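Asks: Alright, structures below, take your time with them.
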Structure I
Amino acid sequence: MPQPRGIRKRLDKESLKVLPRLLKYLFKYYRWPMILVFFLLTLVALSTIAGSIFLPMIIDTITTSDPLTKEITINAWDDVKGQLLYIGIAMGSFYLVGIISSLIYTQIMAVVGQGFLDHLRKDLFDKMESLPISYFDRTPHGDIMSRYTNDVDAIRQFVTQTLLQAYQSLLTILFVTCMMLYYSVWLALIAAVGIFGALFIIKHVGGNSAKYFMKQQVSTGKVEGYIEEMMNGQKVIKVFNHEEEAKNQFNAINEDLNNDAYKANFYGNILMPILNNFGNLLYILIAIVGIIFYVFDVWNLCIGRLFDDTYNIVAIGAVVAFLGMTKQFIQTVANVSQQMSMIAMAMAGANRIFNLMDQDKEVDNGYVTLVNCNISEDGTITESNERTGHWAWKHPHQDGTLTYTELKGDILLDHVDFGYYPDKLVLHDIDIYAHPGQQIALVGATGAGKTTITNLINRFYDIQDGKVRYDGININKIKKNDLRRSLGIVLQETSLFTATVMENIRYGRLDATDEEVIEAAKIANAYDFITRLPDGFNTMLTHNGSNLSQGQRQLIAIARAACADAPVMILDEATSSIDTRTEALVQSGMDKLMHGRTTFVIAHRLSTVRNSDCIMVLDQGRIIERGTHDDLLAKKGTYYQLYTGAFELE
């Protein structure tokens with residue numbers, strides 16, 4: 001669907017705004033190298049007009065023109081060879097400086113270009129790691145990946161090629177314009193009319209090319225986002241025989257990309273032939289007019305008259321020089337127009353990258369930190385720089401004093417309201433009291449709000465109303481990194497990284513020894529199957545552990561939580577992918593893992609929560625029942641129905 005004209009104008013305007021920011025970003029890291037590069041490019045641009053400077057001198061030196069008869073005679077070699085030698089040396093020096101300058105700046109840009117992209121990717125990744133979970137909830141992952149690939153590559157081409165070529169081309173146009181005015185204002189005006197015609201062509205043909213190149217970048221991001229989604233859901237696609245529909249949807253998205261790419265390249269490819277032929281016509285016109293001026297001694301207006309009286313009329317050398325300059329001018333303008341498409345692609349890519357970089361970081365106003373500590377017999381807490389197995393909250397106060405509160409795992413949610421959108425609450429007046437060492441189970445239908453509650457304890461999201469306290473401290477006061485360091489979590493969807501089994505388990509605590517990792521695997525009852533892998537704990541996992549079963553991946557995730565050895569554990573359907581036999585083996589390990597820790601368990605398999613200290617039943621974001629397993633069964637309410645399966649048919 002074509003965009004309204006006003007939207008296209010705003011898009012172009014916004015894209016152009018990003019150019020100064022991109023250049024500022026480049027100069028931030030490579031100011032002096034880029035200044036040197038632009039200086040060398042200036043020398044290269046000067047060398048390109050050496051022919052226009054020296055060709056009239058050579059012609060005027062070799063020939064003599066009779067002003068009355070217009071007869072041209074060739075001067076004797078002995079009379080001109082000395083002067084030609086000086087002109088040749090000067091001309092060669094110009095070209096030599098240009099060659100050396102070109103060699104130097106290309107070597108500099110080989111370093112600057114790759115170094116700049118290295119900084120850009122690092123800054124982009126650093127920013128991505130600082131974003132809140134909500135950003136990734138609403139942004140397709142493939143679209144984010146496209147910024148690292150297509151958009152960064154478009155910027156690479158801009159920095160290493162297009163920017164330099166555009167600068168050199170603009171300088172060449174400036175220098176050629178000055179030379180034209182030096183030789184003849186009249187011929188320059190004719191050339192100017194031709195240039196305006198070329199600009200008219202560029203505006204209508206090149207403008208469409210730039211517009212569709214920008215749309216191509218956006219369409220590419222959509223295609224990659226869809227492919228990433230389909231790759232992750234390949235099993236579901238095949239199970240439900242959705243292949244044809246997936247192909248049809250992909251074809252529709254790909255067709256949009258194809259149309260944008262076709263139109264971008266169509267307008268881009270026809271631009272150069274049109275401008276070249278237009279330049280040929282202008283070349284012929286300049287030649288005809290120049291000869292007429294020469295033959296009829298038309299009075300010449302030019303800057304050269306200020307220095308030499310021979311420029312009072314249009315000389316044959318000036319006409320010859322003008323023909324070369326006209327060709328060069330049109331060719332340079334055509335190059336600039338062709339670069340505009342590349343600039344548009346780069347600006348579209350930079351706009352998408354800076355859009356990510358401009359996203360608000362995850363807000364963290366906390367000032368309470370988690371520290372290792374020693375606890376004396378009288379309860380006095382002292383901070384330690386070494387791992388002691390005891391933790392405390394370090395709480396600075398406005399009067400400059402410090403207090404230490406032992407980390408026990410006391411969690412309180414007091415009249416909490418929350419919604420992913422402010423006007424649509426999903427949790428209503430939630431009260432939960434989890435004392436140290438207690439196991440709290442959250443059960444209920446899908447979408448009741450169980451996982452959302454644990455997300456609030458992690459501060460993945462902030463509440464709209466109420467309080468969440470951790471050991472009596474409002475969690476808004478606790479630094480998020482320290483808060484999350486005190487929590488171990490096992491999610492329903494496991495995330496394993498491209499690394500060995502041991503490294504994946506150690507992800508829970510990077511300073512864990514090999515022995516501690518092995519012990520964590522034993523706690524989760526993952527040790528036996530790990531030792532049967534080809535390389536045991538050194539087996540490499542790839543593609544989210546695709547070489548393991550779902551249950552094995554879950555066991556490694558549980559082992560990771562055990563390795564973290566956090567005082568509070570969150571188990572979100574932690575045994576959902578484990579068969580009944582494996583569950584029996586794991587349960588003892590889970591009991592050991594949860595012993596002495598405050599634990600929140602989310603489970604649909606209610607047999608895993610029977611021993612919980614308190615079971616809370618949620619429905620549509622509200623706690624409707626709470627109590628022990630036996631108490632809730634005795635009430636014969638919602639929990640009883642869930643546990644026994646005694647739902648009434650409507």
Structure II
Amino acid sequence: MLLNRKSVELLAPAGNQAVLEAAVEAGADAVYLGGKQFNMRLHRGDMNFDNAALKNAVAYTHAHNVRLYITINNLISEEELPELQEYLLYLNEIQPDAILVQDFAVLEMMRRLNIHIPLHTSVMMNTHNEAAIERLKEYGITRIVVGREMTLAELALFRERTGIEVEYFIHGDMCISESGQCIHSGVLFGQSSNRGRCLKACRWAYKLIDEQTKEVLDEASPGPYKLALKDMCMYRNLPELIQAGVSSFKIEGRMRPADFIRRIVTAYRKAIDRYLSDPCGYTTDENDWQKIYNDRARDFTTTFAFGQPDAQAIGFDGKREPRFFSEAVKEAGQQDDILLQEPAILDRAPRTARTLAVHAANLDGAKAACANGADVVYIGGEAWRPNRPWTLEEIRQAIDIVHAAGARLIVDTPRTTMRRECGEMEPWLHALETLRPDGLLVSNLGSLKLAAQHTSLPLQADFSFNLFNHAAAQFLKNNGIALATASLEMSFPQLRALVENSPLPIEVIVHGAYESMICDHNIPALSLPYDPWGHPEFCDRHYALYDQAQEIHPIRIDQYGRNHILFAKDLCLAPYLDKFNGIASYRIEAQDYNAALTGQITHFYRQVLDSIAAGQPSCNRSELARIEAQSPRAFGIGPYRFRISK
């Protein structure tokens with residue numbers, strides 16, 4: 001591979017004009033920044049650029065032969081769409097070099113407005129497979145910011161097979177959750193991590209416990225900050241990055257001061273230039289490295305760049321944590337006066353029945369759901385150990401059982417589908433085409449494309465698409481989706497606006513265990529001795545994180561080794577279902593319940609929905625309390641206690 005100055009882009013962050021100028025003077029090839037709205041850094045009002053400042057920033061960078069990228073990398077709620085359109089039209093006037101996006105609404109709106117500005121996917125879009133890239137290229141995506149869970153070897157193959165430009169974080173603050181898949185802050189505080197206001201529950205102190213016995217398992221651990229990932233630093237690994245074909249080296253830190261950005265950009269600029277001019281003679285400048293190391297906030301890690309991280313990637317003791325954004329608090333219970341006062345969702349097509357869907361853990365759960373009134377049964381996807389993945393024979397049996405009960409059977413797909421999962425899905429999808437379930441539930445743009453290629457089955461979109469507005473729903477409809485699941489961190493008014501404007505029927509999860517975040521780290525193994533060869537049953541145990549508000553967050557490990565951190569309370573909207581008239585389907589997430597409890601909860605919701613359909617809404621509170629007492633967790637209403645998820 002012949003290298004020159006254009007082989008690698010050094011991409012710097014800027015939160016204001018002073019930082020922008022520092023980055024340019026220090027040698028950045030490109031700078032990324034955000035406006036006063038629609039970006040992932042909205043905590044500080046004194047940062048980011050108003051429209052006039054954006055225009056000046058474009059002029060300044062272009063005068064210095066530097067590219068400028070503008071972030072629109074948060075989720076957009078329904079009421080913000082008119083403002084988004086106005087903003088996009090303004091950006092079309094000032095012509096930045098690219099826009100970074102998360103929400104599909106931006107793709108849909110730019111196509112409708114005939115705006116031709118290059119598009120880059122934000123890391124928040126969680127793009128992690130080739131099929132997703134091929135679909136995104138059809139919408140003008142020219143570059144992807146790959147997920148932090150991808151190794152350099154994987155992304156090198158990614159780039160070679162798709163031809164897409166790859167942007168990679170090389171320095172700065174990192175999330176332990178998969179990007180775009182953490183809703184802890186939004187559900188608990190009404191401050192969404194997908195909308196630029198994360199309060200960082202990952203930086204809290206936790207104890208690792210046995211969920212059943214409550215025994216503390218890691219008394220001898222280095223500290224309580226189990227999820228506090230150290231900062232990324234790839235300074236000592238620039239040759240590996242360049243040889244992997246990374247197009248753009250991205251420094252995180254749009255809230256950092258000018259002096260800090262100047263020092264970091266200068267060090268990386270010098271190192272990149274030295275390598276490009278003499279790759280074989282390159283060595284790390286230890287003086288520059290020492291300056292970077294001495295100037296660090298947290299300690300450093302390379303996360304997944306060279307494989308699965310171990311405990312050295314976590315800042316357990318918290319001593320170098322620069323700021324704690326929040327403290328642990330109790331999750332909301334069931335009672336809420338705000339939701340009671342809200343007007344119901346408008347039912348555009350009044351119905352005499354309500355569709356009840358149940359996501360079952362196993363065949364017994366599927367039988368119990370059917371016996372107690374489920375109209376739709378979901379199976380498959382991630383199996384939370386000690387449950388095992390559904391075999392094709394079990395899927396065939398489930399289809400027969402569910403069809404015999406007069407219900408429909410939808411097969412779920414994995415939430416994260418990297419190279420291994422995609423390779424496994426193709427023959428599996430061909431088998432499902434023969435088995436003929438009633439549809440597939442897909443979880444990302446790549447699995448959507450694969451399912452459409454290899455089957456003729458109806459497709460539904462799961463909650464991991466983070467559906468927040470009708471324009472994104474239109475995008476999904478245009479890509480073959482027949483029904484979509486609403487985001488799990490929307491407030492009720494935001495949900496109502498989505499449902500009443502959506503071109504797609506909307507499903508809402510109304511009950512069950514749900515995840516605050518999904519992690520590719522093995523969290524228990526970071527604190528405890530783990531021998532995967534001699535003791536594979538380690539991952540079958542039910543661990544939990546115990547926070548300082550005395551809340552217990554169960555950890556479920558799936559068949560791929562990913563960790564699903566659950567909320568301390570299960571979602572329960574039964575007392576408020578009459579507010580949800582206009583939705584197409586009410587879903588119970590029962591994959592963490594046994595068959596008996598699955599049946600009880602299904603029966604209860606069937607009764608409530610039937611009473612609503614009959615025009616006499618009722619919810620037996622004493623019966624609900626009895627079910628709660630038998631459930632593994634107490635019940636709560638999650639984000640529905642807020643008027644808006646900011």
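Asks: Taking 3, 16, 27, 27, 18, 7, 2, 0 as the value of P(r) over Cα pairs in 10 Å bins from 0, in percent derived from one of the structures shown (I, II), identify that structure.
Replies: Going label by label, the one that fits is II.
Asks: OK, next. With relative contact order in percent (Cα under 8 Å, 6 or more apart) computed per structure, which member of I, II shows the largest figure?
Replies: Working: I: 12; II: 17.
Structure II gives the largest value of relative contact order in percent (Cα under 8 Å, 6 or more apart) among I, II.
Asks: Next up: Quick check: 19.2 is what I get for mean count of other Cβ atoms within 10 Å over residues 144-151, calculated from one of I, II. Which structure matches?
Replies: Only one of I, II returns 19.2 for mean count of other Cβ atoms within 10 Å over residues 144-151, namely I.
Asks: Here helix-only ellipticity at 222 nm (-39500 (n - 2.57) for each DSSP H run of 4 or more, over all residues; to 500) has been calculated and equals -19500, so which of I, II was it run on?
Replies: I
Throughout, read-outs are computed from the coordinates displayed, never taken from laboratory work. What you are looking at is a predicted structure, and each value in this text was computed from that prediction instead of being measured. Cβ atoms are built from the backbone, for glycine too; each structure is taken alone.
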